[in-house]
1. From I, II, which structure was relative contact order in percent (Cα under 8 Å, 6 or more apart) = 20 calculated on?
2. If you work out FRET efficiency 1/(1 + (r/R0)^6) of positions 333 and 365 (r between Cβ atoms, R0 = 41 Å, to 0.05) for I, II, which one comes out largest?
3. Of the structures labelled I, II, which one yields 18 when percent of Cα pairs over 41 Å apart is computed from its coordinates?
4. Can you spot which of I, II the value 1.8 was calculated from, given it is distance in nm of label points 7 Å out along Cα→Cβ at positions 149 and 277?
5. If helix-only ellipticity at 222 nm (-39500 (n - 2.57) for each DSSP H run of 4 or more, over all residues; to 500) comes out at -24000 when worked out from the coordinates, which of I, II was used?
Structure I
Amino acid sequence: MRDVLITVIILGLIPFILGKPRLGAYVWAWLAMMIPHRLAYGFAQNLPFSYIVALATLAGFLFSRDRHPIPASPLTTSYLLFLAWMTITSFFAIDSADAILERWVFVLKIHFFIFLTIMLIRGREQIEQLIWVVTLSLGFYGMKGGIFTVMTGGSGRVWGPAGGVIGGNNALGVALVMVVPFMYYLFQTSARRYVRYGMAFLIVTTFLAILGTQSRGALLAVVGMSFFTALKSKKPVLTTLTLAVILGMGILLMPETWTSRMNTIESYDQDSSAMSRIYTWKTLWALALDRPLVGAGFNADIPIIFATYAPQDMGKFDFQGTVLVAHSIYFQALGEHGFPGLFLYLLIGVLTWRKASEVAAKARHDPKLAEWVPLLMRMSQASLAGFAVGAAFLSMVHFDLPYYIVAFVILIDATINEQRKSPGPREVRESVPRLAV
């Protein structure tokens with residue numbers, strides 16, 4: 001039944017996407033964030049819904065008049081340079097050409113649709129529609145995971161949808177951390193009481209789901225995100241107390257096994273999982289020193305790399321012959337694309353943060369913009385802060401959500417600039433020549 005329902009919904013949207021390609025950007029975000037077909041049990045799991053939606057959106061885009069140029073800025077330039085550099089390093093990759101080509105197509109597909117989204121969306125209504133799609137898509141797992149955590153008393157572990165970037169408990173935890181600030185934004189800006197109640201419920205259950213993932217990285221990320229969310233909220237003291245109460249009550253709910261696992265953060269050198277990450281980071285660092293410009297290209301987690309660059313002495317832990325993923329966005333970017341790749345990746349984050357501050361300041365003195373833009377920009381920064389902390393322990397360079405945050409900032413900046421360039425009603429009237437009487 002689920003397979004039929006999901007298939008009917010997605011295929012039923014195709015004619016509408018052809019007529020209004022912006023809808024395709026929303027559907028793509030829904031598929032990328034929620035991966036709804038993975039919730040089915042039969043034929044729908046392996047149907048190429050993303051490709052079907054992509055083709056329909058691209059066809060509609062080519063014949064649509066409602067499209068905009070990509071805004072020129074240091075941020076978009078850095079973003080495009082990062083994509084170009086990943087392409088260049090692919091030609092020098094260590095892994096097989098077929099594997100590299102497959103990975104390159106997968107990664108560039110993500111970014112192609114981010115830029116397509118930037119060209120299709122403008123204005124508060126359309127931007128907020130995209131935020132709703134992203135927030136509810138991940139919020140579904142927050143609500144589901146939070147209820148599961150309560151029902152199991154915290155003893156069960158919360159997992160993401162199988163087959164996606166956030167399928168693991170650690171990755172899902174960080175993704176949920178990142179989406180909480182946007183829940184807060186929707187809570188603060190909604191005029192409807194039932195929507196505010198719904199967002200409050202979603203925030204609480206998402207906090208519980210984050211704890212329920214039993215991810216130590218997600219715990220660090222949620223603390224960092226909560227700090228920045230409170231700091232950048234409209235009422236910092238009240239928000240700090242509220243988030244502290246929610247987090248504190250959630251921790252009290254968790255069993256002793258959860259507490260014991262979290263306490264291993266202090267004694268990481270005695271934990272095999274933590275030391276395996278250090279083993280991988282040392283391997284990728286040695287790789288980067290040997291190939292500083294191009295790294296290994298996509299797929300740095302292959303036997304030949306670990307056989308060549310892995311450290312020989314890891315104390316009492318013997319990882320020889322073990323092949324692991326990067327377990328860090330920073331070492332993943334470094335290992336795959338060398339020091340230039342890491343620099344460009346970090347530069348995108350820094351410029352996004354600075355642009356968000358710039359856009360917030362620009363909108364502060366405009367009454368219509370001041371009621372939503374500064375808060376959304378601050379919440380985008382809080383989300384990025386959570387990602388920077390949590391994904392320091394995960395291979396999530398090619399996760400869609402951080403790039404959607406980049407898109408939010410670019411879209412709002414472009415919306416403000418384009419609105420200020422277009423003449424207002426008074427300017428239009430004054431530009432019409434008067435007839436002499």
Structure II
Amino acid sequence: MPRKSATPPRSLFAEPEGLKPLAERMRPRTLDEVVGQPRLLAANTPLRRAIESGHVHSMILWGPPGCGKTTLALLLARYAEAEFQAISAVMSGLPDVRKALAEAEVRWGQGTRTVLFVDEVHRFNKLQQDAFLPYIERGVIVFVGATTENPSFELNSALLSRCRVHVLDAVAADAIEQALRRALEDDERGLGKQKLSVGADALATMAQAADGDVRRALTFLEIAAELARDGHIDDATLGQVLADRTRRFDKGGEQFYDQISALHKSVRSSDPDAALYWLARMLDGGVDRAYLARRMTRMAVEDIGLADPRAWRMALDAWETYDRLGSPEGELGLAELALYLAVAPKSNAAYAAFNEVRGVVRKSGTLEVPMHLRNAPTKLMQGLGYGAGYQYDHEAEGGVALDQQCLPDAIAGATFYTPTERGLEGKFRDKLEALRAARRAAHKT
């Protein structure tokens with residue numbers, strides 16, 4: 001619990017409560033009121049002990065929307081008896097940053113610490129991020145940056161080195177239900193005076209629909225309360241509130257790359273159910289359908305390869321089908337492609353062989369084409385021996401001139417492509433093994 005002398009930061013509760021949204025009114029005032037984040041804030045965890053003691057440090061709070069980043073920053077200031085000041089990287093520029101830092105320095109000179117909360121900190125450029133560094137080092141501010149993006153990619157190393165990164169999780173549905181019940185029962189800040197009737201199933205539905213976002217769940221509840229008939233939130237009201245809701249998805253951030261990675265790896269693991277799920281998640285999140293088609297074409301080439309060359313054609317057909325039909329009809333073609341790729345035999349043998357041979361080309365330099373393979377369109381070139389000794393394979397026994405060398409002398413006998421035993425490549429493997437054995441025998445004679 002906070003010390004007796006602790007007082008809420010002025011910016012937190014100065015505005016008229018009745019004008020605030022429910023989610024803002026119900027913002028936790030103590031650590032005990034915070035729902036979710038047991039890994040960070042359970043009793044006796046290091047971060048909780050630090051906050052309760054008032055010994056707070058500069059930090060980056062990384063987590064999805066509505067998981068409590070702003071609330072935690074406010075509580076840091078309250079428990080540390082510090083001034084809370086907030087700026088948003090979306091709305092602020094370098095002049096705003098300098099103004100906030102100058103105000104913090106004045107307070108510091110007067111013996112008061114400032115918790116400077118920077119929302120969406122990943123939107124600041126390197127110059128703007130660097131502006132905080134000397135003030136963090138001198139202790140003028142306790143810097144708290146909030147981000148939904150991976151700090152490793154979005155924040156510069158100098159800022160990261162001066163802050164601890166705390167990862168917040170999406171809030172579990174049962175914890176969100178707890179927050180909803182508290183709002184329904186709270187007469188002072190919540191909806192308790194309205195004496196609303198809400199079934200347990202309705203609360204569970206709202207909590208699940210919030211998708212880990214407490215603020216979103218409280219907004220659902222507030223809208224439902226406004227639409228309630230005779231103080232009862234029924235299924236019809238709930239359906240109206242939750243219509244056309246969207247799931248968490250960032251078209252350019254870490255969630256995007258995590259989900260496309262999950263789709264690719266599900267296909268590679270021959271798990272059609274998982275592949276279909278991740279495809280649907282990305283479609284639901286609004287991903288560019290052409291991007292999905294391109295990535296699945298790559299999967300067909302890289303992970304299925306010559307085990308089933310039909311996968312390439314199907315990928316291109318699905319891509320064209322979507323181009324012709326659009327959404328939502330064309331999405332079925334992408335779904336069928338994901339299923340086909342997942343159940344198709346897998347081979348990266350061609351992919352591996354191509355990568356290996358490119359490495360050999362880089363290392364070995366400009367090796368000469370063997371004379372017998374060279375083109376000889378003129379008499380001069382013929383006189384120099386171009387094409388001399390070439391064996392026309394169609395005229396050889398079995399259709400292959402076994403003793404004819406096609407690689408440069410420096411790498412003669414090298415093998416790059418090793419087919420698997422899966423799918424069509426199994427037949428390639430048998431044929432190549434026989435051919436390579438026959439060539440070795442022919443060169444020995």
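1. Label of the source structure: I.
2. Largest calculated value belongs to I.
3. This figure was derived from I.
4. Derived from I, not from the others.
5. It traces back to I.
Coordinate-derived values only; no laboratory data. Keep in mind the model is a prediction, meaning the values are calculated, not measured. Cβ atoms are built from the backbone, for glycine too; each structure is taken alone.
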